[in-house]
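Next up: some structures, all given as structure tokens.
Computed from the coordinates by the stated procedures, all read-outs in this text should not be read as laboratory data. Computed from a predicted structure; not experimentally measured.
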Structure 1
Amino acid sequence: MIKNIAIAAALVIVGANADLVEKAKEAGLKPIPNSISELLKVIDNPKNPITKGKIELGKKLYFDPRLSKSALISCNTCHNLAIGGDDNVPVATGHKWRQNPHHLNSPTVYNAVFNVRQFWDGRSPDLEDQATGPIQAPVEMAQHPKVAAEVVKSMPEYKEAFEKEYPGEEITIKTIGKAIGAFERILVTPSRYDDFLRGDKKALSDEEKEGLKTFIKVGCASCHNGIGVGGGSMQPFPLFGKYKYANLGDFKGNKNGMVKVPTLRNILQTAPYFHNGATYDIKEAIAIMGENQLGKKLSEKEIDSIATFFKALDGKKPPITYPVLPTETAKTPKPDLN
């Protein structure tokens, strides 16, 4: 009798897990592919096919501060791979300690490959194009594109790598962006959440499963869906009411008032939240999203439940060995701190 009850209870649990996975899939949630061949179909760029050589070249450029005017700032400065792929400060800060004039927060580079557009206003179509922006932006790396190319061309190791990976292409800010973009495409972080969506019923705790149910039920997955749990669309913000921190900066989205939906992967590692880095409190952020995007006041229980689910989105970061960079030569442009 006891054995039969235990079997019945186990079947109920299995059925509930299967039902939740189906609900997640119906809501548009998808796991990161767990095979290299399937993952490549998602992250590769036919115009810039990923190779080991491009990844290694792009990694060096990503960490090389000499691409900046001061020779002090690299891509990793604002998108630190040792933490959440961002900088953990409210506003992006760059050359001469200047802050983004619109008070924009640095988004994470981890899983950015799953975004359909890059930058908060979606102005860039892919990672390769996006990578060229901060190098040239006066308040970020502040480098002239021609000087950036001169920096790279001045070092034989870089020249040889570009000749091998991009034969026949001149080294320009565009090809520099292509190499960095190739590296950034592999920065994906699979998590226990992905295991659960693939059928591992023990991957999430009961509390995290309940949080996933709440996440779907209240409507979060209507925008935060796809492989990235966000990043798949541009949406109006706010959709309902007034955003309480709207006066922090002057960003209003693109010309149509649309803002990129950010990924929620590793969300507990990427505070502060929102395009203007308004709050470090994930529960406040959830409450604001409920009011401004769902048009509803979420209960404390719902907020706690969703925040608990977010723990399952902490992923495994790819191992990154800090690269030894090429030695500059007499032709390498000198740093300019002005």
Structure 2
Amino acid sequence: MLTAPHEFEIRDLPRPSPRDNEVLCRVRAIAICGTDAEIVEGTFKGRWPRAYPFVPGHEWSGEIVDAGEVARGFGFIEGIRVAGTSHSGCGYCRMCRTGRYNLCLNYGREDLGHRQYGHYTPGAYAEYAVQTIKSVFNIPDTMPFDVAALCDTASIALHSVKRPGIDPGDVFVAVGSGGMGLLTAMCAKVLGAARCIVVGGGKRLERARGLGFEIVDYHDGDPVARVREMTGGLGADVAVDSAGTKDSVRQSIGMVRKGGRVAFTGIPKEPSSIDFQKIVLEEIDLYGVRANRNTMEEVIPLMADGRIPAGKLITHHFKLADFREALRTFNERIDGALKVIVEP
């Protein structure tokens, strides 16, 4: 329970009850997300969360223990194993009706049905969580709960790669070597990229190499020049920036060839200088990425059969009572921490 920026404690709360279109789930695993860490810090205070106290957490898996009448009609009953995602659109606005519920025009209007779990709607760092059936997805019995907790991250990575598009044989660059960056490389490979280059630093790059990706360490010089050198001076076909820094935004654009495509899934905290002359004269396409839309059901089978080996990114497990240590491990990248799992 967050009580103020960077202040939290374990509290006992009444077990929530689901409404007609909701399910009550026993949470089995939650993955710490970079956004979680910033919500804890108070980076988005007033928006995520709107007020304290607040329960964060949105990358989770578990099983249904109770369901509302409408939810039951759709087959959501006790014992069903599910993974959750954060966005639940109102279902009625233009964006929702065209499938882009991540851009719901009624964002923030809980009175009109919108939810964003773990951001401004209570989340999953708890033994039980309530979510609408629009934001939970069945997972196979063979998928471990800790791996299933990565479905939300992997679905965002898939959306990040689908936005710019991958053509067979493309050269792909993931700018950022954290969990999201590595997942975008996995997704690009599944969709047909011939080469996947990961730009980053530290122990995470060794994990990228172990996954079969080419690597560029930004500590060793200009990563743009290195990527261009590796691609015969032309640049990559597609880049996805998950780092979200003013430098990574600029570098991602600089790494792609004429006619290249760049997607941005990291949320920049400060303005970045963009070379719009290059964008115009070289017809560079830029894509913003807001979470994901309709990719949970696409990514779950790819994870289940091992084509997206997301479980290889899990480095640590902690009990919920040890959340402080779990968060420190994630923030300080202790022992090369990537995806840190919390288990209630």
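Consider the structures 1, 2: one of them gives 18.5 for Kirkwood radius over Cα pairs in Å, for residues 101-276 alone as calculated from the coordinates. Say which.
Structure of origin is 1.
Could you figure out which one of 1, 2 the value 16 for relative contact order in percent (Cα under 8 Å, 6 or more apart) was computed from?
Only structure 2 yields this read-out.
Which of 1, 2 yields -7500 for helix-only ellipticity at 222 nm (-39500 (n - 2.57) for each DSSP H run of 4 or more, over all residues; to 500), as computed?
Comparing all candidates, it corresponds to 2.
Assign the value 21.3, calculated as Kirkwood radius over Cα pairs in Å, to the correct structure from 1, 2.
Traced to structure 1.
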